[in-house]
Structure 1
């Protein structure tokens with residue numbers, strides 16, 4: 001089958017208003033795929049929202065339906081080494097750590113992107129600290145929240161830790177072990193906070209493992225209250 005026909009057949013089969021890229025078309029000759037997509041674009045068979053991101057328009061009585069904003073945002077969350085995923089304020093809101101909503105969506109990724117505006121939403125891209133499978137994305141989001149504990153709006157580090165203790169307590173031992181292992185890629189303060197949470201939850205082994213990775217002379221200025229973390233001196237919280 002020719003590259004052109006493969007490309008046309010794919011375009012016919014793809015759901016209307018659903019984004020696709022060159023990589024989605026099942027042919028290794030991407031240069032020829034690009035040529036055929038260019039032809040289809042000029043004929044109006046497909047449209048694009050940006051370079052390399054296409055869709056087949058859906059025509060309704062009141063006009064054309066384009067991909068919705070969630071579909072557009074999702075197209076920038078690639079399955080690279082591990083998965084790109086949402087982080088930042090809106091991610092922390094979904095964890096229940098803040099009530100504030102941001103018009104900026106932050107995506108942790110291995111890809112290199114400039115800041116992008118889609119409709120009225122700004123997309124900002126930051127380097128991923130750890131590569132995770134799809135089922136483990138929420139664990140990376142927990143660690144990101146710990147890392148950014150002082151930047152989460154409309155709350156305090158004390159309130160964040162209280163809530164995270166409830167979240168982490170519900171995770172299986174297997175997932176808690178993953179959290180501990182993922183945390184080794186994060187900065188010392190993140191490891192100290194997670195270790196303190198583990199100790200509060202009675203998981204002393206994981207707490208001790210994280211404690212061993214810390215410089216005993218380093219202090220962390222968090223102003224954590226005693227009813228939140230009992231052993232503040234042990235973790236050098238000031």
Structure 2
């Protein structure tokens with residue numbers, strides 16, 4: 001049945017990431033650990049459905065309080081999904097996003113784009129890296145043979161400090177129901193979520209081993225959670241505008 005096939009595809013993707021991308025994930029964790037130690041911010045950005053990773057890691061139970069999501073509403077889905085797809089291919093638009101941020105040398109960017117070919121994520125990652133700030137990419141190596149659609153003439157993998165393969169098949173969808181001409185059911189959200197949460201967890205463990213305090217939110221739906229989180233919210237409110 002398709003539910004079994006889908007589970008198998010996701011398991012295979014996660015296992016491939018765990019084994020083949022292990023060293024890159026640990027390298028990324030070292031960089032994130034330094035951000036935690038320096039009281040910097042971890043910016044997370046993606047266009048379209050990739051922006052889900054910014055929401056996944058922001059202001060939630062068990063999440064690092066020093067994560068700053070980069071929300072650009074025209075590049076998300078709730079205003080106009082079709083327009084957002086066009087906009088992420090627009091040369092130079094990354095500048096409008098970049099000017100809204102107050103990046104410092106203590107910070108880091110995680111840029112998510114499974115295809116890794118469109119102008120906005122590639123130009124944005126490239127511009128941030130050129131400032132000296134580390135950039136961790138999450139993209140699929142299955143797209144490396146596809147022609148890029150950005151002024152850099154490069155894939156996301158080529159402009160990041162390091163980039164982790166999320167093992168997503170070309171086209172993302174992985175199931176072929178009988179009678180349907182196109183495939184359905186994506187892999188990218190689950191696979192990329194595994195990567196980013198693994199990075200943050202490993203970074204937290206590294207920091208704790210060095211005696212570094214790590215700001216992590218507690219669930220606001222358990223006794224004492226809201227009170228516990230209040231101090232963290234006040235600490236980051238002025239630096240993370242989405243708070």
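Laboratory data are not the source of any read-out in this text; all were calculated from the coordinates shown. Since this is a predicted model, take the numbers as computed values, not measurements. Cβ atoms are built from the backbone, for glycine too; each structure is taken alone.
To which of 1, 2 does the computed value 89 (volume of the Cα convex hull per residue in Å³, for residues 112-199 alone) belong? The read-out comes from structure 2.
Taking distance in nm of label points 7 Å out along Cα→Cβ at positions 16 and 88 as the measure, the highest value among 1, 2 is held by 1.
Once relative contact order in percent (Cα under 8 Å, 6 or more apart) is computed for every structure in 1, 2, the highest value turns out to be that of 2. Quick check: 1, 6, 12, 14, 14, 12, 10, 8, 7, 6, 5, 4, 2, 0 is what I get for P(r) over Cα pairs in 5 Å bins from 0, in percent, calculated from one of 1, 2. Which structure matches? Label of the originating structure: 1.
Taking 3.2 as the value of distance in nm of label points 7 Å out along Cα→Cβ at positions 72 and 184 derived from one of the structures shown (1, 2), identify that structure. Could you put the intermediate results ahead of the total?
On the way: 1: 4.2; 2: 3.2.
Value 3.2 for distance in nm of label points 7 Å out along Cα→Cβ at positions 72 and 184 corresponds to 2 out of 1, 2.
Each of the structures 1, 2 was assessed by FRET efficiency 1/(1 + (r/R0)^6) of positions 120 and 152 (r between Cβ atoms, R0 = 25 Å, to 0.05); the largest value belongs to 2.
1.5 is what came out when distance in nm of label points 7 Å out along Cα→Cβ at positions 176 and 208 was calculated for one structure; which of 1, 2 is it? Traced to structure 1.
Matching task: 5.5 is the computed value of distance in nm of label points 7 Å out along Cα→Cβ at positions 56 and 224. Pick the structure from 1, 2. Don't skip to the answer; put the middle values down first.
Numbers: 1: 5.5; 2: 3.0.
Label of the originating structure: 1.
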